[in-house]
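Values quoted throughout were computed directly from the atomic coordinates according to the rules given, and no laboratory measurement underlies them. Quick caveat: nothing in here was measured; it's all calculated off a predicted structure. Cβ atoms are built from the backbone, for glycine too; each structure is taken alone.
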Structure P
């Protein structure tokens, strides 16, 4: 009798399997100038599980903020975005990213100047590369900006988390963060080009 019961239960589970969907954790890497700002913005998106500030793309192992900010290591300030692709897909994250930055600035971002602060998408799959290139081309074709989109699309390399005091900076230091963000002109730019857009996360 017991064997019959467990057999029936097992069959029921197998019949249900096609209806079960499993959340899949994915990772994406975006650089949009100061990682305090992009970290705070990505963290507001439903489906994003974690955002970590860090560095990628340079020629020095284990870089620190002091050297990266000087532009001597070749790294970019970026964020690692861990997301549930059943709730938010890579294309949606890319659309949100365009609305966090000035994608036409090839020499930095807002008040932070230098290659280390310029915008970049580091792809970790052929799919992410293709979608990033399509999204960039679409933004260029839209005529949204007078200048062409300068955001680079580069294969992901080793990710180095930034120092702990940089993580969750907007929450740890809300007054200093808001002052910096306002002074740097990021929100003025976003308001000028994206006011009222539902994909803006701030």
Structure Q
């Protein structure tokens, strides 16, 4: 790599003027799925089963996945690419492609398997980032949360992102997608009534973040 040189104000202004890329902390896309489609996705949980979602842990130089309900309390169902699920992948892939092309312009190559998460009363996930430091998680670039529940079906359970030291809470809407760079710190506040159903996914590139 060539030597990095200090940038003067005039050059900095010229670079910004020529660039049409912006580092938006999040993008909200309304009505990606209809209410009926949301119910169809939620119903897959009863067919495919579920488990308690784990978190990564590092102890004694060893990496593993453990269930720690103090940090993350949610039930997880994997939705893999298949003829039955292809319409879901196709819909989300197009939404992410268009959003990324108009916003971040990250180099995206693949989508990881989808996850349907259900947060019953008491469910939550403390502050974290989806971008890992090794393996496939280190290649994540755009994260997406799709709200499957009706907005008044639960209390609490808000997705919040930390932006410049402030907590940003996207609006609710059944079928709505919230997209954000995978390095953004975010959490899900505790559900105090009902059950929150969401679909989540991560897009990855062939190389580290760029």
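Table for the structure above
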item	result
Which of P, Q yields -11500 [helix-only ellipticity at 222 nm (-39500 (n - 2.57) for each DSSP H run of 4 or more, over all residues; to 500), calculated]	P
Highest-scoring label, criterion being mean count of other Cβ atoms within 10 Å over residues 90-97, among P, Q	P
Mean count of other Cβ atoms within 10 Å over residues 50-57 - highest-scoring structure of P, Q	P
Origin of the derived value 37, 20, 17 (semi-axes √(5λ) of the Cα gyration tensor in Å; candidates P, Q)	P
Comparison of P, Q by FRET efficiency 1/(1 + (r/R0)^6) of positions 26 and 178 (r between Cβ atoms, R0 = 35 Å, to 0.05) - largest value held by	Q
Highest-scoring label, criterion being distance in nm of label points 7 Å out along Cα→Cβ at positions 66 and 106, among P, Q	P
Highest-scoring label, criterion being mean count of other Cβ atoms within 10 Å over residues 74-81, among P, Q	P
